[in-house]
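**Student:** Structures are listed in the sections that come next.
Here, each number is a calculation from the coordinates, and none is a lab measurement. In this text, all values refer to a predicted model and were calculated from it rather than measured experimentally. Cβ atoms are built from the backbone, for glycine too; each structure is taken alone.
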Structure 1
Amino acid sequence: MADVTCVYCSSNACKVEDLEQTPEFCPRRHAREGLDQAQEIRTTDPKVMKIAEVAKAIETEGYRKWPRVRELIEFSKRMGFHKLGIAFCVGLREETRTLSKILESHEFDVSSVACSVEGGCNPVGQALTLNQVGTDLNIIMGLCMGHDVLFSMYAKAPVTTLVVKDRVMCHNPVAPLVCGYWRNTFIRKEEDK
């Protein structure tokens, strides 16, 4: 299969019907099986259809008006979720406590599990604990790189991330992508390869 690199497309090929007008790296040319399967799921799976419908409504109503916490509350209410789980890093205990209070004030039943449950970082333990209490939706609050992946692999309920840990950028990992100073420090020069 050819490389799929939508990020380099300048032709807005997603809206073009004629595949001959799409770039060679377009997934519509090279990932047809996956895209056809996705279309089948998007149009027949009731759970996927409901999540997509609610997500679209949240985007439409809250666009540039609601912070992510408000979107989380609205999404959870409209999905009919009652039991919310939070997998958090102990370094964000205070922020997680604040989030829990906010969610509880909206009548959600909130369970939270620290990364250090049973010593050390234990994202699998966090996921299995929240599975056992029967969460409807899990929220990641600043789990370490890789630990977020493990948590998501083992969680049964859907997972969303509210905070991505970035100790240098004050938990704003997009900063090096928008700040030229940082961005330039990460781009490897040919002689460094």
Structure 2
Amino acid sequence: MTSSVGRNYARALFDLATDASTRDALEEDVRAMRDAFHADREVRGFLSNRLISRVTKKKLVAAGAEGMVDGRVLILLYLLVDRDRTLLLGEICEELERLCRMARGVRKVKVYSAFPLNGEEKALVTTGLQARLSAMVELETELRPSLIGGVVAESEGQEIEFSIQGRLRDLASQAGAGPTHTSTGSSVSG
């Protein structure tokens, strides 16, 4: 999950990109910097250590990034160092990837199923989700043994349920919310 601060940095960088090729390049550069500076535990610890001066941290960033990434990404890295927010780099990358996918008309969808899906089943699920979401779909699957059958898809905070368990829950709520029977007899007051 991305914090609002991480989302804001990612959105600002995304907004600086003027076209699709620039967005793709920025996305790739941020991903590379995440891998270089955030994924490595020692480097991450160095950059988040408040006892190390910002000047020293910026020298490390410059040595690892200068001339290798877009200047806007380098400025972002320096800004993160200045504000002691280098730990947000992973979140920023995740959100920037999401924004770029959305701009390309692609949705990342995680599909849970009771049993492993074969290639044909994945293709059917992908086709159905693309029609439902009106977007291309990047499908990721995961087993969820608690499902009786069918699948549950999650994308961008939206859940789409095609499971037996979900259908039973719908039927139960419909039965509970069905029409109530009342008698039309006369009342006796006493």
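**Student:** Taking distance in nm of label points 7 Å out along Cα→Cβ at positions 4 and 108 for each of 1, 2, which is largest?
**Tutor:** Going through 1, 2 one by one, distance in nm of label points 7 Å out along Cα→Cβ at positions 4 and 108 peaks for structure 1.
**Student:** For which of the structures 1, 2 does the calculation of Rg and Dmax of the Cα atoms in Å return 20.0, 57?
**Tutor:** 1
**Student:** -13500 is what came out when helix-only ellipticity at 222 nm (-39500 (n - 2.57) for each DSSP H run of 4 or more, over all residues; to 500) was calculated for one structure; which of 1, 2 is it?
**Tutor:** For helix-only ellipticity at 222 nm (-39500 (n - 2.57) for each DSSP H run of 4 or more, over all residues; to 500), the value -13500 is produced by structure 1.
**Student:** Determine which structure produced the value 2.9 for distance in nm of label points 7 Å out along Cα→Cβ at positions 20 and 68, calculated from the coordinates; the candidates are 1, 2.
**Tutor:** 2
**Student:** Taking -0.52, -0.73, -0.76, -1.18 as the value of log10 I(q)/I(0) by the Debye sum over Cα atoms at q = 0.11, 0.15, 0.16, 0.24 Å⁻¹, for residues 60-155 alone derived from one of the structures shown (1, 2), identify that structure.
**Tutor:** Source structure for this number: 2.
**Student:** If relative contact order in percent (Cα under 8 Å, 6 or more apart) is computed to be 20, which of 1, 2 is the source?
**Tutor:** 2
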